[in-house]
1. Which structure, out of P, Q, was FRET efficiency 1/(1 + (r/R0)^6) of positions 15 and 95 (r between Cβ atoms, R0 = 35 Å, to 0.05) derived from, given a value of 0.20?
2. For distance in nm of label points 7 Å out along Cα→Cβ at positions 47 and 151, which of the structures P, Q scores highest?
3. Distance in nm of label points 7 Å out along Cα→Cβ at positions 71 and 111 was computed and gave 2.8; which structure, P, Q, did it come from?
4. If mean count of other Cβ atoms within 10 Å over residues 55-62 comes out at 16.8 when worked out from the coordinates, which of P, Q was used?
5. From which structure (P, Q) was distance in nm of label points 7 Å out along Cα→Cβ at positions 87 and 103 calculated, if the value obtained is 4.1?
6. Quick one: P(r) over Cα pairs in 10 Å bins from 0, in percent came out at 10, 38, 34, 16, 2 when computed from one of P, Q, so which one is it?
7. 0.15 is what came out when FRET efficiency 1/(1 + (r/R0)^6) of positions 31 and 79 (r between Cβ atoms, R0 = 35 Å, to 0.05) was calculated for one structure; which of P, Q is it?
8. If you rank structures P, Q by relative contact order in percent (Cα under 8 Å, 6 or more apart), which sits at the top with the largest value?
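Please treat every number below as a calculation from the coordinates, not as lab data. Note that the structure is a prediction, hence the values are computed from the model and not measured. Cβ atoms are built from the backbone, for glycine too; each structure is taken alone.
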Structure P
Amino acid sequence: MSSAGSLQPTQPLQMLQVLRDHASQERDRAAAALRRCEEVLRRAQLQGSQLGDYRVEYTQRWSLQFGQRGAIEIVHCYHAFMQRLDEAIALQQRQVEAAAHELEGARQALLRAELRVASVGKLIERRMAELERQQWRREQRQSDEIALHLARRRAALQP
């Protein structure tokens, strides 16, 4: 009867188990948020890479055109477009940085949530160990009382 499985959880232990379940759910939500942030960052990086690739391709294409003598209006349009493209690339880079910052925040939140689950789990383990010690002491006292009672009976029965 001294095994952990036979112990009945006390009210505080039940509350700790509810707290652990809640902390586990929080951890699971934090892990899901981290995965979402990773995906947002990946997409932002991909889009930034695509914009950079397009810029290189566009520059190469128009370099050939400029070698064939173009009108000054075309050159102005080219520079205006390149300026807008550079602004788009800069904006995308800021979005990548913001996504990376969000990702780091999500990692920290997950770490805190995992630490909370582990802490509550450790507290439950200690409470269970204390309950087992208390149960063992009760059983030991009962055993000692029975042994004392039997010894007194034998002593009373002996002439």
Structure Q
Amino acid sequence: MNRRHSLTRFPRLTGAPLPLQASVERRVTFSDVDPMGIVWFGRYPLFIEVAAEALWNRCGLSYSRLYEDGLCAPVAKLQCDYLRPMRLGETIRVTAVWVWDEAAKLNTEYVLTKPDGTTAAVASCVQVFAELKSGVPLLLLPPIIQRVREEWIAGAFSCLQQASNA
């Protein structure tokens, strides 16, 4: 499998805790599709955002909590490879995988799976932490992220960790 279709987009750091993952299911609705009944390419970020929020919420990291702490996490890079069309009425499984990184950012990989088990798309997203009011990127981890990472290392999210060769 070449890199374009690889399910892993970010390197796994030696000694880092295993990635965390969560999946959601979402039915493709009329508002998601083009006149041919195929999911419009611009809807994919919405599908992956729902999975990302589900994962981060399970770790105690929500957008509202970031906002309360005066933080935001704007997208710095989003990449999506469209492999098979998703169609009206299908129920898609979207898996978000949060990959450990030492920098003040979120590296997340996504796999969108069709009902027959085939991969519809793979995506990756890098979000950087920034001050909410100024938009200035942070170079150091904000306290909320430091706390989540300490819990991650301590095994608090072991139920979300994927197998080591995933």
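1. P
2. Greatest value across P, Q: structure P.
3. Q
4. Comparing all candidates, it corresponds to Q.
5. Q
6. Computing P(r) over Cα pairs in 10 Å bins from 0, in percent on every structure in P, Q gives 10, 38, 34, 16, 2 only for Q.
7. Only one of P, Q returns 0.15 for FRET efficiency 1/(1 + (r/R0)^6) of positions 31 and 79 (r between Cβ atoms, R0 = 35 Å, to 0.05), namely P.
8. Greatest value across P, Q: structure P.
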